[in-house]
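Enquirer: What follows is a group of structures, each given as structure tokens.
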Structure P
Amino acid sequence: MLDFGIIDAHHHLCDFSRSYPWLQGPAEPFRYHGDDRPLRRSYFIEDYRADAQELKLAGSVHVENGAADPLWEAEWIQDVHDSCGLPSVQVAKASLADPDVLPRLERLAAIPSVRGIRDILNWHPDPHYTHTSRPDLIEDPRWLKGFSRLSSVGLSFDLQVFPDQLAQAAQLAANHPDTTIILDHAAMPIHRDPASLRDWRSGMDRLAKQPNVVTKISALGTNDHSWTTASIRPVILETIEAFGPSRTMFGSNFPVDNLYSSFTALYAAFDNVTAAMTDGERRDLFAETARRTYRIGPSGPAAYLWAPPLL
């Protein structure tokens, strides 16, 4: 197992005393992530640290978990950070097409741990997969106006799309070179037949040409519920080949990906697949790309000494 500290670039927490619309209502028919009934409970920082306890955790990035009140969620995560140092930073939620989004972005940017915004754009003609009701939100003038505000308030953007939206994503990045874009979940290659994977790789190569884009390898189990190291190896290696280790990072996507494996098994697979890479490349993938992208400090060996006791 890894002998240096990792920064988990993508995870969630949940206080189920509050409203999370995607986890409420009828559980069936199950969507593409599968049976989410085990997720319909609180998942606090103590739960997360217990799942990650076999790893040397140097930091983490919390990504919004779909709470009905995004401002409450961001303030709650700040309180959790203040209490124990984790999550190190967070990505909050904002609907960029909203006409009053600028004051919301300003309020979120004023929260010390907030580094970026996510506004999920996944569209698919099959309602089993889609997150949005329209395929062209990423090109909507109102949404683009909101997106253009991000750089002025010092926020990055976590971009979550499917492979057939990567051309739109590349155009977005080219048109906004002053905004850092983090591609979530390696663009979620939901179909694994050879033709679909060729299209995914072509889109990844196109997006990787934009220097303001980095990516996260995460949520592989969401698209491959019975994954093995062999089954996810090509996606991992081709993502790294497209973006390079200095623009690629690993994330657990816990607790969602706890539906498919343990935290330890997931990171053991990441470790195994990258074992032949140099120490510097592996440190980028497991920690330093996340540290640079999300402005997590401090840098250097001292960063790996943080290890508070379990509560």
Structure Q
Amino acid sequence: MSKPQLLQIGNITDRMRARLEAEFDVTRLFATPEADRPALLAEKGADFVAVATDGHWGVPGYVFDALPNLKVISSYGVGYDAIDVDRAVARGIIVSHTPDVLNDEVADTATLLWLATYRRLIPADRWVRKGAWEEKGAFPLTRSVRGTKVGIVGLGRIGQTIADRVQAFGASVVYHSRSPKPVDLEYFSNLKDMAAACDALIVITPGGAATRHLVNAEVLDVLGPDGVLVNVARGSVVDEPALVAALEQGRLGGAGLDVFDAEPKVPDALKRMENVVLTPHVGSATVETRQAMGDLTCDNLSQYLKDGTVLTPVPECRHL
């Protein structure tokens, strides 16, 4: 009996490939030159019942249009703003993602960026490497995170894990989200008000149209010249030109950034700044966590073949 057809968008690991090919007849979209992909989809689009993708590539609109019999989308990653979930729900397509398995790793990355920005880890490393310690003496004093107030923007599962990490370093935590959570932390319904009350903001809210430029010039201005912004969410959540301007003009103290608006392109101005720590979207990028994410991506598809459900549907699809 022939296997069901799956369209693979983006790259996968060898471990994932072995699992998927055991259960599906897999077609790799990116193995076809971009100019020839519409023809491929016109020929085979009606055959595909499943898509394996990731949070970066999602499912482009032209692909959605070409898959009339699509039933399930399994995405590698917790964020799914690159998938038109409303459209999927309207068509009865189940969308799954990989929550929880990356909570600790992303929280660790956020904490790393927060600490590295406050303690100026990168300039201190450079101070040693270029011989300035020997020639000029001690590195300039930095700032402690102990006793500071940190605002978490988006208190989902990762946000709560970040809150635990931050409190362990002697900082207090408040938060902003769409609605209050059942936690023993102060809630701010207005992000600008929270920023005015905080020393640092850590952004971990979902991406998408609803949160685009949520952190704007007004929020950065009230965070202030000693304030620090950490973003491990999506680049779109922060108004990047406003962020660059605030840093250049001294209206914001520093930033730790793992995500950017036009990845992998990063503004040259950010690369030149000593008060900014930059990482290339590596929030969950450890061997152990990426393996767990890949396993769950495949587990969701295996479960769908068994009974038409998935283990970790996105919230909008839990009723399907």
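Bear in mind these aren't lab numbers, they're just calculated from the coordinates by the rules spelled out. From a predicted model like this one, the values you see are computed outputs, not experimental measurements. Cβ atoms are built from the backbone, for glycine too; each structure is taken alone.
Enquirer: So relative contact order in percent (Cα under 8 Å, 6 or more apart), computed for just one structure, reads 21; which one of P, Q is that?
Expert: Going through each structure in turn, the value belongs to P.
Enquirer: Please state which of the structures P, Q yields 15.6 when mean count of other Cβ atoms within 10 Å over residues 10-17 is computed from it.
Expert: Q
Enquirer: A further question follows. Name the one structure among P, Q that P(r) over Cα pairs in 20 Å bins from 0, in percent of 34, 62, 3 was derived from.
Expert: P
Enquirer: Still on this structure, I have one more. Check the numbers for mean count of other Cβ atoms within 10 Å over residues 2-9 across P, Q and tell me which is largest.
Expert: The maximum falls on structure P.
Enquirer: Match the computed value 6.7 of mean projected area of the Cα convex hull in nm², for residues 170-273 alone to one of the structures P, Q, and report its label.
Expert: Q
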